[in-house]
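Each reported figure results from applying straightforward, stated rules to the coordinates on display, with no laboratory input. If you're wondering where the values come from, they're calculated on a predicted model, not measured in any experiment.
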Structure P
Amino acid sequence: MFVYPVSLRYEITDAQLIINRIPAEIKVETVKHGYQIKNHPIKIQINNKGFFESLGIKSVDTVLKDAARRGQEAVNTYMKRRGEDKNAYLGPDGTTVWELAAQRAFPTIESRLSFIPDQKPEISWKDGYVDIEYVPDERHVEYVPARLEFEYIPYSVKIYVDKWSDEV
């Protein structure tokens, strides 16, 4: 048997397990909507026609109607007076024209004093409402779970020859 004197050196590297921990990530985004309010204002209607007419301030329409009514009354009054005059002349103790004129010379005047208007303005309203709509907020959540990354470095053995003897 042969024996060779040799000096060996070796290096052993241990196996390694490198663990890298990556934490979880949470991303939250909020899209805000909230309340949406639409306002439709009230439309106020004021009718002052009766109020102004009670004060003597009349609209064109009312002035024309009053003029037509007064014209009809004037015609009726004239016809009535002509009938009365005819009957007064024809009676047994007939009235003269002068007597009729004297009776009509001093007409009766009626007047009244008023400080408070007879009618109030008519106030009303229509429409007027509020639309309230609630739209909930939207949330977008993105979740990346925590994870572990492993890196394995295997063991190694390196053998070196430091001395080699030539002697046998």
Structure Q
Amino acid sequence: MLITHRRDPRRPARGVTLIELLITLVVLAVSLSLAAPTFTQQIANYRVRSASASIVDGLNFARAEAARRNTPVTFTLDASGPGWKAQQGNATLQSRAGGETPGVSATSGNGELALTFTPTGQVDTSAARLTTVTLASAVPRTDGRRIDIFGGGLIRVCDPTLTAADDPRRC
């Protein structure tokens, strides 16, 4: 006795046809190609924010170490990017490499790359010093950041593209 299995015509077939699969792949490819520039901008914005947070952390570390050690501590921004180091004399206390945030540039507003925190946590204003750091990305239409360092030791991060007078993030 030969038993054959036949599909019940009243029951729909299960699975996906080749045409349905190809249409799904085409729709997915078009969606990804449209979203790629947005992803690139988001990653670039994240890198700029990450670099600014790293520099602010380094500045706060240098200020805290100057007060804790009761001795001057120098913060130096790398000339090649958003890297930095905090030093007491010739000894490096902490540093970050600029390569941790690729595609981000950090420039000094006045050309100076270093500042020294005194044991009171204030900035030594007796010589030329780093006062402003501007961070930007090579990716078009990304957000930038500016870090202002004031003589009293206050460090402020702002967005130079914002212009609304009531926005606390504007410079």
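The table for this structure:
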quantity: At a computed 27.1 (mean projected area of the Cα convex hull in nm²), which of P, Q; calculated: P
quantity: Answer label among P, Q for the case where relative contact order in percent (Cα under 8 Å, 6 or more apart), calculated from the coordinates, equals 18; calculated: Q
quantity: Source structure (of P, Q) for helix-only ellipticity at 222 nm (-39500 (n - 2.57) for each DSSP H run of 4 or more, over all residues; to 500), computed value -11500; calculated: Q
quantity: Among P, Q, structure where Rg/Rh (Cα atoms, Kirkwood Rh), for residues 42-129 alone as derived comes to 0.99; calculated: Q
